[in-house]
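**Q** There are structures below to look over.
Just so you know, all these numbers are worked out from the coordinates, no wet-lab data involved. Just so you know, these numbers come straight off a predicted model, no measurement behind them. Cβ atoms are built from the backbone, for glycine too; each structure is taken alone.
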Structure I
Amino acid sequence: MLLTLEGVLTPDDVCEARRLLAGAAWEDGRSTAGAQAVTVKNNQQLAQDGEPARTLRALVLQGLERHATFFSAALPRNVFPPMF
């Protein structure tokens, strides 16, 4: 079952995320690919140890923590941080 969660991020959160993404340095996505995927992976992503990625991860995780539907539908034991 797939659910669409509305309102995970506030409008201010979205503005902050867009600002961070627009000013961030992007790198080749193959840097996080496994041995088989590295030959076909073709994307750009934020450096995972950079400040924009750390701030965005916290922003998204805080949004999920506030969202009751996420917890009641997913019943997560662990929530892994997103990659950008």
Structure II
Amino acid sequence: MDEQGQKSWPVSHYQQEGERVSNWFAEGVIKQHRKLSSWINALIAAGFVLEQLDEWGPSAEQIVQQPALDEEKERPMIFLLRARKPG
């Protein structure tokens, strides 16, 4: 948190894919980091057609109902991708 009380979410080592350990929801969570381009290119290489992409964030109404969601408008909470395989 900076001097003005603003939180930040660094995107460090973004280009470096692979295993990472995170303390999110629980201590020592092991996750696999992939670049967005890696996910999308893997789908394309497997013959999928991308239909829609969305970087979800809470609406103003959702923030009124759940004020804790206010900080979620600072970054995409969830990346949604819809793809289909023709045939």
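**Q** Comparing relative contact order in percent (Cα under 8 Å, 6 or more apart) across structures I, II, which is largest?
**A** Details: I: 33; II: 24.
Top value of relative contact order in percent (Cα under 8 Å, 6 or more apart) goes to structure I.
**Q** Still on this structure: Given -13500 as the derived value for helix-only ellipticity at 222 nm (-39500 (n - 2.57) for each DSSP H run of 4 or more, over all residues; to 500), which of the supplied structures I, II does it correspond to? Mind dumping the intermediate values first?
**A** Values: I: -13500; II: -5000.
Structure of origin is I.
**Q** Related question: Of structures I, II, which gives 51, 33, 22 when Cα extents along the principal axes in Å is computed from the coordinates? Don't skip to the end; give the middle numbers.
**A** Numbers: I: 39, 30, 19; II: 51, 33, 22.
Of the structures listed, the value fits II.
**Q** For the read-out distance in nm of label points 7 Å out along Cα→Cβ at positions 5 and 61, a value of 2.8 was computed from one structure; give its label from I, II.
**A** Here the read-out was taken from II.
**Q** Between structures I, II, where is distance in nm of label points 7 Å out along Cα→Cβ at positions 13 and 69 highest? Don't jump to the answer; show the numbers that get you there.
**A** Numbers: I: 1.3; II: 3.3.
Answer by largest value of distance in nm of label points 7 Å out along Cα→Cβ at positions 13 and 69: II.
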